[in-house]
Structure I
Amino acid sequence: MTGRAISITMPDDGRIIRGLVDDGAGPAVVWLGGFRSDMTGAKAEAVAAWGRAHGRKVVRFDYSGHGASDGAFEDGRIGRWLDEARAVVAAEAGEDFLLVGSSMGGWMALLLASGQPAGLRGLILVAPAPDFTEKLFYPTLPADVRARVDAGETVDIPGEYGSPDYRLAADFFRDGARHNLLDAPLRLGVPVIILQGMADTSVPHTHARRIVDRLVDDDVVLTLIKDGDHRLSRPADIDLLLDAVGRLSGD
């Protein structure tokens, strides 16, 4: 793990968001990680290594309750993490940048891009999961757990891929619904590349197709990986990711 350490203090409660920046030329590549992942994962490290090899700036960070940043995971909300992503982009992305989002990070990238920020050159979305709290996650919960969420209770959720269990407040789902994007057309004004595994059991490939349908005016390329799972972290998957970063960054 290399890079210049950054710390951003959020104004609402003083929590510190920590990240790493490999400095270089623009456009900067801003990595937006997934739900319960951190900035040292295989894909994030691969993008940072690509940046060092090509002399490009790469920015990555941990949301609150994740990795090196402050805060309890249980306090996390989509809107809270979005504010943190905005703060990192404002502080480090510069005048020319790409957003690269994995899973929930794809939702973050789409939310950021929907504001059409100056300097945004394009999006790369890996197994993107916009609206996942309401459209993908909540429906899969057992009926008794859904009832507890509906009653406003905090619930325990089994971890995936060998990770430990975790807790979510009922308001996590309510806040997520307030940030839904896929119920109306999206117009971002930048090219979008989507990489999606067809063997993904967390975010089905039909969800990626729905994103394409909602991006009514934008240049969108959707690549389906027939045997790819949700993580898309095999060497061949990472090669596809780095190729997409290179294409949109002009390398």
Structure II
Amino acid sequence: MMKSAPAKTNQDIERHYFEQFCQVYALPDGAITHGDKPDVMISGRTTTGIEITNLYLQSGTEIGSEQRQRPLRAGVVADAQRLYRLGGGRNNELTVGFDGGNPISPARCRALPALLAAFAHQIEKLDSGPIDREAFRETMPELAFVYLNARNYADAQWRIAQLYSVEMASRENLRSVIAQKEMKATDYRRCDRLWLLVVVDWIDPAQEQEIRTDNLEIKSSVFEKVILFKPNFNHVVELTVRQRHIG
């Protein structure tokens, strides 16, 4: 039996981002070491620390964020298929999309699987194709679309197919991320200058956004540079940072 690859740690992921960043941005001369607070140190004639973070569309504390909704959606669909099969349902397949404007609440997370399983019984004799949203809008407003594959499969698997729009990076979110990192400044290892590398990973729908900031100026008492980076696209935006003096 083949062993699955070990899960990547945050430090593995940050190192991967940094290796891509090195290919497109000129760094100071010096020896590079990876660690924590900051995540990267470049030690030469002077020492540059680089803290790496990600920019999300919404904070993970918000119930409507992709970070919170993604596992809820997966749980609802998996539980619904299990209930459907326990109730004598067929080996057909459903593909379900969720409405980002109607996030799943904790209470609805408990109710939705039974509702979706019951709906699957109602439509199981239909031909393959999309189901009119009016058929489930009232009972399941969290759903954006349902597609029935009426063929029978021994390994039938219900799926999620989510549609996303690409937004412009929010100035407020960016300022919030910088402020959060500044609050931890006393924990950073000593260095001559500190940079903040803000990654927008397009593969993650919770992050995917355009990183044009329209000449956004940032005030910081901690970071000499704030740089936005979109891996794979090699898109780099360096913000204008005005030093904010304390006292």
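Please state which of the structures I, II yields 12.6 when mean projected area of the Cα convex hull in nm² is computed from it.
Checking each candidate, the match is I.
Comparing structures I, II by relative contact order in percent (Cα under 8 Å, 6 or more apart), which one has the largest value?
II
Thinking only about distance in nm of label points 7 Å out along Cα→Cβ at positions 9 and 121, which of I, II has the largest value?
Result for distance in nm of label points 7 Å out along Cα→Cβ at positions 9 and 121 over I, II: largest is II.
Each value in this text was obtained by applying a stated rule to the coordinates, not by laboratory testing. The model shown is predicted, which means the values in this text are computed figures rather than measured ones. Cβ atoms are built from the backbone, for glycine too; each structure is taken alone.
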